[in-house]
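Input: structures, listed below.
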Structure I
Amino acid sequence: MTEDLTYTGGVGAPQTHVERGRVRTFLSLVVFEHSVFALPFAYIAALSAMWTQTRSVHWVQLALITVAMVSARTVAMGANRILDRRFDALNPRTAGRELVTGAMTVRAAGLGTLAALVVFLASAAALSWLCLALAPVAIALLVLYSYGKRFTDFPQVLLALAQFVAPVGAWIAVTGSAPAAAVALGVAVGTWIGGFDLIYSCQDVAVDRRVGTRSVPARFGVQAALGASAVVHVGTFAAFAWFGYAAGLGWLWGVGLTVTAAVLLYEHLIVRPGDLSRVNRAFFTANGVIGIVLFAFALADLVRLGLTA
């Protein structure tokens, strides 16, 4: 009330103020800042592809890939929040989300998600006709994960497929093709995120069983889910190594892999079947470190091998 009485802007300013508030709420809804977790691998793919082509960075392509990645993730998160809002209301961990509390309406969230979809399609079209043709496949996989818990005990497989497309798509955006290196990086990213989601979903095992949503922990138990995650992450490490070999990277990438192995080990050591209190530390700290470390060492290796601005 005080803001309305003391506001001294022009005639359209109060409406602008409201719209800015809605935008901030929508960005909070889709946890926009977490886009940073996906971008490093799109950049690794794009820069590696550029190195194979011209040994130089294509800045316009890189900017368009950034817009496409962020907007696609926003579509996925917006759709997830809308589709899962009733499940979220039944879970104490997610009951504070904006669509549950009423801080944002479903209509507003839908409009924000639609706007992000338009941006994604426009950026895909600007990259190439092939990217535009494949864009619906990427969106379908991203949205399908939200439905997974309704019909399969293995929704993490759907999440892995959705994450697979990001680095592969970035490589296709640059070269128009997806060689073994792109596939290897897609497998690595998909299994990494899917394997971590096995850990993350352990937090909701009691709620999932009570409300009927499906997951590996709900079906097979927390210990089985954590064990499966460890096995999957061994595959993740192997796929990252495969990517480095296929892409022609050298010893600096190897250093990054060593750090990654240590962080993955730490992630699994701090989360136990009887103690899930440090799951968020594994997510925000360990996963953030892996993305930044691998991008930094990949970039350093590419520069060492001749990549120029």
Structure II
Amino acid sequence: MIISCSSNDYNTEFPDQNNDEEEENEFAEIDYGLTEYGITYQGIDRDFSIYIPESYTHDYPSAMMFVFHGFGGSNDMIMYYSDFNSISERENFIVVYPQGSSFWGYPHWNVGGWTNTSSADDIGFVDFLIELISQEYNLNQNRIYATGMSNGGFFSYLLGCQLSDKIAAIASVTGSMTNETFNNCDPTKEVPVMQIHGTEDPIVTYEGNSSIGSIGIEPVLSYWKSNNYCDEPTITELNDSNPNDNFYVHRVLFDNGINGSTIDHYKVFGGEHVWFMQDDINSSELIWEFFSHYDLNGFIN
């Protein structure tokens, strides 16, 4: 798959397709498992990987999840520690792992804050990937989701603000919203949100970090509560596998929003800047369980 794209036009080469009129659909041959692609978007070389589960078929529209790495990270890294491919095989959805472009020599997503001098059009890049992948795979356009860690979590929020007509729900692990994202957020509808965050995060601090331009988690939750018209939160404590380790989790749930939308926050006491995969909390399983209940029209299950 080779793509050349500019602000005015683009050319696309896809794998050869069988044009037999008896074919049941127009999609290309399925590349199961993990496939890596390189493209040029707006003059910048970009990479992304797609994981197609063995249960996928062109006959039925499939949900798709974007997973975004953190600042300085890689799509391979977040694919490894999130283990969404295994969940994809079990639950039958497509996973896309884009790679951020270089900023100060580090892969990043342009979210404002410490990246506010970046010129990368990452929202346009994701929008383009949706269109591109839709030409090769039968996507359920009502079930496209975005999640990420740290900078990738910030970017998931930005997509919720600026691409809410295409992103059904978002989830952030150790991310937040920058002042720029917060002040310019303009969703066209309710957006179900999951936030997983540690109280001892030294980088994206729970109370906000002015040095990177992030706001606190509670103002973020309050914003989306208002956007979705959710109720006041109910708080429950998850099972604590080791009461002596000063690590435990509270679930803070704002529910009964428009079209069944919720804001679901897992507050990890003692948690630092990691993708939580402990006995007490499995971020990846929680995120897919959350996403699986929503499409663009609201609660579906």
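A value of -25000 for helix-only ellipticity at 222 nm (-39500 (n - 2.57) for each DSSP H run of 4 or more, over all residues; to 500), calculated from one of I, II, originates in structure I.
Which of I, II yields 1.5 for distance in nm of label points 7 Å out along Cα→Cβ at positions 36 and 132, as computed? Label of the originating structure: II. One of I, II was used to compute distance in nm of label points 7 Å out along Cα→Cβ at positions 236 and 260, and the result was 1.7. Which label is that? Matching structure: II.
For distance in nm of label points 7 Å out along Cα→Cβ at positions 68 and 228, the highest value in the series I, II is held by structure I.
Match the computed value 14 of relative contact order in percent (Cα under 8 Å, 6 or more apart) to one of the structures I, II, and report its label. It must be structure II, since only it matches.
Given a computed value of 2.4 for distance in nm of label points 7 Å out along Cα→Cβ at positions 100 and 252, which structure among I, II does it belong to? Derived from the structure labelled II.
Taking semi-axes √(5λ) of the Cα gyration tensor in Å from the coordinates of each of I, II, which one would give 31, 22, 18? Could the numbers behind the result be given before it?
On the way: I: 32, 28, 18; II: 31, 22, 18.
Corresponding structure: II.
A value of 0.75 for FRET efficiency 1/(1 + (r/R0)^6) of positions 156 and 244 (r between Cβ atoms, R0 = 41 Å, to 0.05), calculated from one of I, II, originates in structure II.
Ranked on mean count of other Cβ atoms within 10 Å over residues 44-51, which label among I, II comes first with the largest value?
Numbers: I: 25.9; II: 18.1.
Top value of mean count of other Cβ atoms within 10 Å over residues 44-51, among I, II, belongs to structure I.
Read-outs throughout are calculated quantities, based only on the coordinates presented, and are distinct from any laboratory measurement. Note that this is a predicted model, so its numbers are computed, not measured. Cβ atoms are built from the backbone, for glycine too; each structure is taken alone.
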